[in-house]
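Below, each structure is written out as structure tokens.
Derivation of every value follows stated rules applied to the coordinates shown; laboratory data play no part. If you're wondering where the values come from, they're calculated on a predicted model, not measured in any experiment. Cβ atoms are built from the backbone, for glycine too; each structure is taken alone.
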Structure P
Amino acid sequence: MATTNDIVLIHVDDKPGFYARIEEIEPDVKPGWWQVKLLVLTFPLQVFTWILDEFQLEGAAFTMGGTPLRMEQVVSPVELEKAKLKKEEEERQIRMRQEGGAPKVISLHDRRKK
């Protein structure tokens, strides 16, 4: 689910429309709904406040004035790479534990004596 300070891509009519940053998410008077303040990254900058439910914040489609919209959280490629490296390291640690510790080092000096 998108949260405060996340960058989102707003799809309009099932096509990428514009980017925005979520400035605030506050509860609406209607239970289960939220007032979402968006800083729209256009020129000039604009601020919209949309009232959305949990599903719409998670990327479910909705309409405004008959126009289909959808909010998609944008993840930085840098963050994706960090997550991939972290996962690979965790998998390596698990393999090492299953194999009985760190990889064995074979001494070339001891090997020559035989």
Structure Q
Amino acid sequence: MSVKDNGGTVLALLAGAAIGAGLGILFAPEKGEKTRGKIKDKYDGQKNDLMEKFGELSETVKTKFAKTKVDLEKGFDDLVDNADEKSEEVIAKLEKKLQELKKAAHNS
């Protein structure tokens, strides 16, 4: 589940809670005090659900950033190691070529 999906879920949850509360007030056959109590209870339940979803989203983002950081560090380390190996290869080839040139100069 992506961060974008979680954001959409949270937004849908909030919209649903607002619409449900509004419809509850409009169509409530009970006294206002009892209706307000029910709305508060539903709001508290939705709030808890929202906080739980936010916590999950936060953990997902933290985990993805941590994994990305590790991947970037590993990639950089691999790049440095590869560059070291390549530079050693180039130095070895240059030394070999230098030896060949010295031999050719000495023989001529």
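In this comparison of P, Q, the computed figure 30 for relative contact order in percent (Cα under 8 Å, 6 or more apart) is attributed to Q. Out of P, Q, choose the structure whose coordinates give distance in nm of label points 7 Å out along Cα→Cβ at positions 27 and 99 equal to 9.0 when calculated. Value 9.0 for distance in nm of label points 7 Å out along Cα→Cβ at positions 27 and 99 corresponds to Q out of P, Q. Taking FRET efficiency 1/(1 + (r/R0)^6) of positions 51 and 67 (r between Cβ atoms, R0 = 30 Å, to 0.05) as the criterion, the largest value within structures P, Q is that of P. One of P, Q was used to compute helix-only ellipticity at 222 nm (-39500 (n - 2.57) for each DSSP H run of 4 or more, over all residues; to 500), and the result was -34500. Which label is that? The value was obtained from structure Q. Taking distance in nm of label points 7 Å out along Cα→Cβ at positions 75 and 91 as the criterion, the largest value within structures P, Q is that of Q. Comparing Kirkwood radius over Cα pairs in Å across P, Q, which is largest? Once Kirkwood radius over Cα pairs in Å is worked out for each structure, Q has the highest. Distance in nm of label points 7 Å out along Cα→Cβ at positions 59 and 83 computed as 3.9: which structure among P, Q? The structure behind it is Q.
Each of structures P, Q was scored by distance in nm of label points 7 Å out along Cα→Cβ at positions 19 and 35; the highest score is held by P.
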